[in-house]
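Structures incoming, each one as structure tokens.
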Structure I
Amino acid sequence: MQVFVTGATGWVGSAVVQDLLAAGHRVRGLARAEDKARTLAASGAQAVRGTLDDLALLRSEAERADAVVHTAFNHDFSKFAENAAQDRLAIEALGEALGGSGRPLVVTSGLAMLAPGRVATEHDLPQDGPAYPRRSEATARLLAARGVHATTVRLAPSVHGRGDHGFIPILIGIARASGVSAYVGDGANRWPAVHRSDAATLYRLVLEKGATEPAYHAVAEEGIAFRQIAEAIGAALGLPVVSRDSAHFGWFASFAAADMPASSAHTRAALGWQAHGATLLADIAHAGYADAATRG
């Protein structure tokens, strides 16, 4: 099939592109800069120059595609509400082009605030309130109610791998700046995790298996104690590991203190998906991971 991928040069999207191409699919990928477009073309995909604000372009690409995977999101948290609004409009544009066609739209969301303090499942509904303005999954569900074949992949907070530039590098940067690798309280709060390559395979399987479920969980490890993550970072950087109050983490405090374990049992059963990549702690411990992650 021909798949249009937004965020095609991003951390997750570029892995999705490579997995789709390796499986024999054709890919057209959105790239906002010329150098990114060249990199994408060199990988074997067709580059489409544009941004999420180019709604007419998004509609045009969705109309010509057999399926659409939306991985793009601007993670500048200083403009989170603005970026969430941009994301919602892009999803709506893609959905408008696919309405009534039966061709799938796979949207990306996360697990933060889905089911705080307990193990989240695919059957949990996304949060809907002013405390968390991102509406990726909620928008996909509204489109599905209007007849669009839309579904959501919920990513673990750590989608890790060599060259990681997600949440773990943020923690590495905080540790380097403060001279300690910290956790909040007793550090028993849990984070799920998935290797980047396993997440990419999941997106492809969602398309190949027909995108039959409202939501899928890209979760290989259900819940790793945050203290263990801090200990792995401390060992990698040669820094002491200590408990600090949440203020130590600045704007990242709510994530550092979050308890958000998640199951992927339903996803595995529906897709036959299995995780094969390294674990999060093994990745952090790998020689050079911290430096490569920091460089992004």
Structure II
Amino acid sequence: MKYIKTAFTILTLLSLLVSCQDSKKSNLTLFSDQIPTDIPLVFGEGIISTDNYEFAITFTPEMDELFFTRRKPEEDNKIYTMQLVDGKWSSPKPAFFTATKGWDFEPHISPNGEKLYFGSTRPLNDTIKPSGLHQWYSKKESKGWSTPIPLEKPFVDKSIIMYLTSTEEGNLYFTTGEKGDAPEDWVIYNSIQEDNQYKSIDRMGKEINATGKWIAHSYIAPDESYMIYDFKSDLGFGKSDLYISFNKNGAWTKPYNMGPKINTDQTEMAASVSPDGEYLFFHRGNEKEGNIYWVEFNPIKEKILKNINMHQQ
């Protein structure tokens, strides 16, 4: 009888384990049999993450289409895309809007899935001369994505705008600077949508922008409750680390390092979170090579919030 009870207990635990794993399955887990927990894993190894340099991934709300940046040796950044068709992901291919010359990179799909933003060095008009690094966007239509157009004023007046992410309310967060600026002068700005218009570009406060040797790649939560970004600090683990700040009643907290399981002696940057809020995605690598990693997000966020609350008591 004792052995029967032990066997029953083991079977019950195995059943619960399988059930837990099944509950975590989604379109994103089709890329691998391994689902990450607290240790980041390479995402889509050999398919998305290859011997090239990959970073900045984004998904439609249904998580049935994705875009990411890939840079092959001696080539410019290009955006690749994949679609889920009949339960299987297609092979990566250059996005339909790929420029013949110059960079296209760092795509972002708005939380409602209606717009696809990306940075590009393509000319703003019919001239052949690049005019800077600007944000372009396509609209989701019944037959697919529309032909991209540049983001209008006041954004087009800046010579550099990169890594734009957006909120449910349509507010935009991004890194900007000007040609000739030192890297530490490229910091995070936002633009609040009012009456369906963007009237100004505003530099975020010192809680966000006064802590790093450079500050970039801000991912804003759809509800604006937190922001993840990367910068270089003497107190960090590597060349750049991922940090998170929380929005407390309209005021941003100081940035908190996301810890040694996320940050290493390499470069961690260009974070994003899956539309279901389950997984954190980010780039890890060096100057020549790097991949996209993913890790379970909520436990990391909740642990940092718990530590913050403990120190405030």
In terms of mean count of other Cβ atoms within 10 Å over residues 81-88, which of structures I, II is highest?
I
Kindly point out which one of I, II the value 18.6, 57 was derived from, the read-out being Rg and Dmax of the Cα atoms in Å.
I
So distance in nm of label points 7 Å out along Cα→Cβ at positions 65 and 105, computed for just one structure, reads 2.4; which one of I, II is that?
II
If helix-only ellipticity at 222 nm (-39500 (n - 2.57) for each DSSP H run of 4 or more, over all residues; to 500) is calculated from each of I, II, which structure is the one that comes out at -12000?
I
Please compute mean count of other Cβ atoms within 10 Å over residues 25-32 for structures I, II and give me the label with the greatest value.
I
Highest-scoring label, criterion being relative contact order in percent (Cα under 8 Å, 6 or more apart), among I, II
I
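No value in this document is a laboratory result; all are computed from the given coordinates. Note that the coordinates shown come from a computational prediction; the quantities given were computed from them, not determined experimentally. Cβ atoms are built from the backbone, for glycine too; each structure is taken alone.
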